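Nothing in this text is a laboratory measurement; each read-out follows from the coordinates by a stated rule. This structure is a prediction, so every number in the text was calculated from the model and none was measured. Cβ atoms are built from the backbone, for glycine too; each structure is taken alone.
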Structure 1
Amino acid sequence: MNFKKSDIKKILIKINPKIKSYIDIKKINLINNGLLDSLMIIRLIAEIESITKRKVKIGKVDRKTFFNMDSIIKFLNKWKLTQSMI
């Protein structure tokens, strides 16, 4: 499963409904603007693990991973690619 923006949007809105107004703004930094905090990131990772039935290696995740929709999707699709190679 490749993650699409719509998939991630649904998860993010479920985690923080306030994010809906900002999610499509390309230059918005979800973390710096207070739309995504550490607990929300943990919930996002838990949702992804639940959907994929695979663990996300926390060592591969950093603050930049969750700056915006594009960075989240880039990480997830790269992560899925490496997971399928194992």
Structure 2
Amino acid sequence: MSPQAHEVLAQALKLSPLEKAELVERILDTFVLPDRKAIDERWAAEAEDRIDAYDRGEVAARSGTDVFARIERSEAWKNRLAPHQP
């Protein structure tokens, strides 16, 4: 990534989770993805399947706090600002 991209990333990481999600959506919307509608439909179906599995008691819920804490302990999170190596 360029120095400018690293700076943008550093600033973006300071945003709240909701602001980050909104930013990601806006950036993704700039890509020309011919299958975007199909992808969105598949994600919607996956979300519904997961909700149904939860309602049936097949999966347990985790708090957002626990999920984000696990992410922040991960190596990927710790290395998120490291330059990408092809």
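Just a few scattered comments:
- Comparison of 1, 2 by mean projected area of the Cα convex hull in nm² - largest value held by: 2
- Distance in nm of label points 7 Å out along Cα→Cβ at positions 9 and 57 - highest-scoring structure of 1, 2: 2
- Among candidates 1, 2, the computation of helix-only ellipticity at 222 nm (-39500 (n - 2.57) for each DSSP H run of 4 or more, over all residues; to 500) that gave -16000 used structure 1.
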